[in-house]
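There are structures below to look over.
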Structure 1
Amino acid sequence: MVEGEFKAGDTIKINSESGREIARGIVNYDVEEIEKIKGAPTHQLEAILGHKCYDEIIHRDHLVILTGFESKGGELHDMED
């Protein structure tokens, strides 16, 4: 789920399904673009948007994971959930 208003270059909060903040990152696309491309494979981004600046919504070099999480199978899991 994407919530709030933001544009490319803004720092956003990323919450777990329970609503707990798990990370912050600098986003490469604005909220309207993300609504259009979420779930789409990278190779389809240009066809959907008419342009493709980045392969990812937030690059890992611009992402800070907060403490209290562990990785299982490539996904972050809240240790409190």
Structure 2
Amino acid sequence: MKRTMVTHTAPIQQALAVGAAEWPDASDSERLARLAIKGADVFQAERQKAVVEWHSTVESVSGIFSGVFSSDYLDEIRDGWPE
């Protein structure tokens, strides 16, 4: 299994402090792993929410231009184009 080393910069120390409040008996490496998993879960949920919102937006505008152009509109335009 692959391992990753992380320097305890100020933001990492802050994250570890948050993790310590949540998992007081866990080691720093276990807290970092749990924080990474939680963070990935949050990002995945946000991405899924954005996809649902995008689909909803597309659905809400679907068909709003129906009937604006006749069924032979493109043929009429092409008739005017030089070969």
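Read-outs throughout are calculated quantities, based only on the coordinates presented, and are distinct from any laboratory measurement. On a predicted model such as this, the values are computed, not experimentally measured, just so you know. Cβ atoms are built from the backbone, for glycine too; each structure is taken alone.
Assign the value -22000, calculated as helix-only ellipticity at 222 nm (-39500 (n - 2.57) for each DSSP H run of 4 or more, over all residues; to 500), to the correct structure from 1, 2. Write down the numbers at each step before the final one.
Numbers: 1: -3500; 2: -22000.
The read-out comes from structure 2.
Using FRET efficiency 1/(1 + (r/R0)^6) of positions 6 and 54 (r between Cβ atoms, R0 = 41 Å, to 0.05) as the calculated read-out, with 1.00 as its value, let me know the right label among 1, 2.
Values: 1: 1.00; 2: 0.75.
It traces back to 1.
Who wins on Kirkwood radius over Cα pairs in Å among 1, 2, i.e. which is largest?
Going through 1, 2 one by one, Kirkwood radius over Cα pairs in Å is largest in 2.
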